[in-house]
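Just so you know, all these numbers are worked out from the coordinates, no wet-lab data involved. Quick caveat, the model's predicted, so the values are computed rather than measured. Cβ atoms are built from the backbone, for glycine too; each structure is taken alone.
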Structure P
Amino acid sequence: MADAEDKMKELPLSDWPEWRWFDSVEALLKETVAKVQEYEGNEVGVLYPLLDSITESVESLRTLVNSLKLRDSYVIARVIYETSVNACFLLTNPETISGRAHAHAKQKALRNLTRAIELSGDVIFEFKPQGAEELLGNPQHQAWLSEFTSRSGREITSWTPENVQQRLEAVYLKFGEAKTRGLAFGLLLYRNASEIAHGTLFGALFSWGAMEIGRPLRGPEDIGKFRRRELRHLLKLVSFSLESLIRLVNSVLGDSGAEMAAGRARTDYYQKRGGYA
């Protein structure tokens with residue numbers, strides 16, 4: 001079995017069985033985005049911009065994986081994952097959460113009007129365009145800003161008080177285990193992706209395969225094998241997450257055919273991968 005697994009790891013990148021699943025969910029995602037763009041009901045709120053941004057990141061991930069760039073692949077995978085969770089979370093209460101997302105976006109744009117960089121009390125850079133004070137003083141704009149300002153006067157940077165785990169739990173409670181399972185598996189990429197994105201030593205060493213407890217790497221060849229194995233695993237986790245996203249969104253749209261197609265893509269992967277993980 002070990003020899004067979006080693007042979008599978010040495011497959012040319014273009015022959016990885018994970019691409020079949022990834023290709024399928026990417027195609028289904030694009031079809032879903034087109035349907036949401038044309039949808040006129042209130043059940044989807046501000047879903048379209050989120051879905052459209054996911055398709056862009058999926059294309060970026062494809063480019064990075066094809067270049068065997070493990071670190072940046074993990075970071076983009078996290079972007080795909082968290083945006084997918086946010087999109088599904090929005091559907092748990094479209095009107096309320098869409099309103100909150102809109103308010104957060106607008107107050108962010110207002111805060112971006114003025115910029116200042118201060119280090120140890122010294123102002124390094126400051127910019128305030130003409131007319132900014134008038135815009136910031138508008139009562140509606142003040143309401144948006146106040147919504148995301150703490151009692152101490154500091155900006156509340158998160159668009160929603162629920163963390164990723166809590167958003168996922170809300171999706172689970174609303175839509176059930178079957179539709180949420182793929183997003184739950186996607187959590188497995190989140191911790192390592194966060195370490196890489198935050199530039200920690202663990203993140204740097206992880207990308208070398210140096211954080212594999214009990215599995216020391218002997219040289220560049222082992223690092224290459226580790227990265228290819230991780231990239232295949234990453235494609236699988238992203239495909240799981242996108243499957244959940246597609247199934248959940250299409251359930252709201254009432255398209256059971258697209259839901260089933262997403263499930264078949266996963267089944268097809270596991271049936272045709274040759275018995276290898």
Structure Q
Amino acid sequence: MEIRINGQAADITLDSEKTIGDILASLDLWLANLGHSLSGLSIDGKAADTTRLDEIFSKETNSVNVLDIYTSSIAELTAAALLSLLGDIDEFENLKFEDKSNFVSSWEQSAQAEFIKENMPEFFSLCIDLFTHGGITCQTLHSITEERLREVNDPVNEFSKIEPLVNETCVRLVDLPLDIQTGKDGRAAQTIQIFSGITEKILRITKQLNLQGYLNQNDEKIFTQLINDFSKVLRELLDAYERHDSVLVGDLSEYEAAPKLQELFTAIMKKSREAEIQVDK
């Protein structure tokens with residue numbers, strides 16, 4: 001059997017794979033490491049019917065002459081899903097009140113909903129919240145979706161734009177002990193919220209930078225360690241804050257969280273800019 005990936009002959013030797021499903025399962029991790037995902041199949045020149053995947057996956061390899069596998073980058077698939085979601089939000093907003101209750105059941109079956117559910121579960125929950133309970137507004141979800149789309153389409157630029165917010169957050173973290181001591185509970189709570197939000201955004205964009213090839217394997221190992229160290233501090237800080245341990249909150253925010261946030265941002269920004277320059281050349 002000849003196997004082609006995106007029209008190019010693939011140097012793949014079958015070992016124990018007996019079915020099409022076996023082949024795809026063995027390729028899944030390899031594609032993921034390349035930042036790609038399966039987007040289509042063709043068997044002996046005939047496009048596979050995605051509604052009959054079980055039948056296709058169980059098809060024996062010795063009954064197939066040519067298997068064409070089509071892939072798309074995860075970034076491309078994410079961008080397409082988010083663009084479709086923007087249209088879904090607009091559609092939902094323009095529905096009559098009595099029609100909105102039926103929207104979510106059909107939306108959940110769409111390709112973009114399935115992709116978002118699998119790859120962005122927390123974001124999927126926001127979508128469900130809007131389409132079922134109206135817990136957030138269409139405008140809010142639309143704004144969040146546009147932000148996520150920018151992170152995918154231009155991660156380096158989106159990352160560089162948060163530098164002022166990172167610097168401000170570091171200053172607020174250093175001031176956090178004094179805010180707690182002087183009874184500025186509202187400002188203290190806001191600092192923790194901002195810190196959590198900026199951390200989530202850094203981690204999301206770092207994932208995109210990795211998927212889109214801005215970070216090499218060695219970079220990935222270095223940043224994984226930095227992120228793990230930083231995540232540990234974040235968990236300890238949030239836990240101390242919830243336990244109202246003002247002394248530990250002060251020590252962690254000033255001497256751990258602020259410098260580690262700045263270190264992580266600076267390291268990722270430096271590497272992503274270097275990679276962007278190489279791409280431009």
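P, Q: which one has FRET efficiency 1/(1 + (r/R0)^6) of positions 21 and 245 (r between Cβ atoms, R0 = 35 Å, to 0.05), as calculated, at 0.10?
Of the options listed, only Q reproduces it.
Please state which of the structures P, Q yields 1.25 when Rg/Rh (Cα atoms, Kirkwood Rh), for residues 205-252 alone is computed from it. Present the calculation step by step, with values, prior to reporting the outcome.
Numbers: P: 1.25; Q: 1.21.
Computed on structure P.
Quick check on the output: 7.9 is mean count of other Cβ atoms within 10 Å over residues 117-124, derived from one of P, Q. Which one produced it?
Working: P: 7.9; Q: 13.5.
The value was obtained from structure P.
21.0 is what came out when Kirkwood radius over Cα pairs in Å was calculated for one structure; which of P, Q is it?
Derived from the structure labelled P.
Suppose you compute Cα Rg over 2.2 N^0.38 Å, for residues 109-268 alone for every structure in P, Q: which one lands on 1.14?
Q
Looking just at relative contact order in percent (Cα under 8 Å, 6 or more apart), which of the labels P, Q belongs to the structure with the highest value?
P
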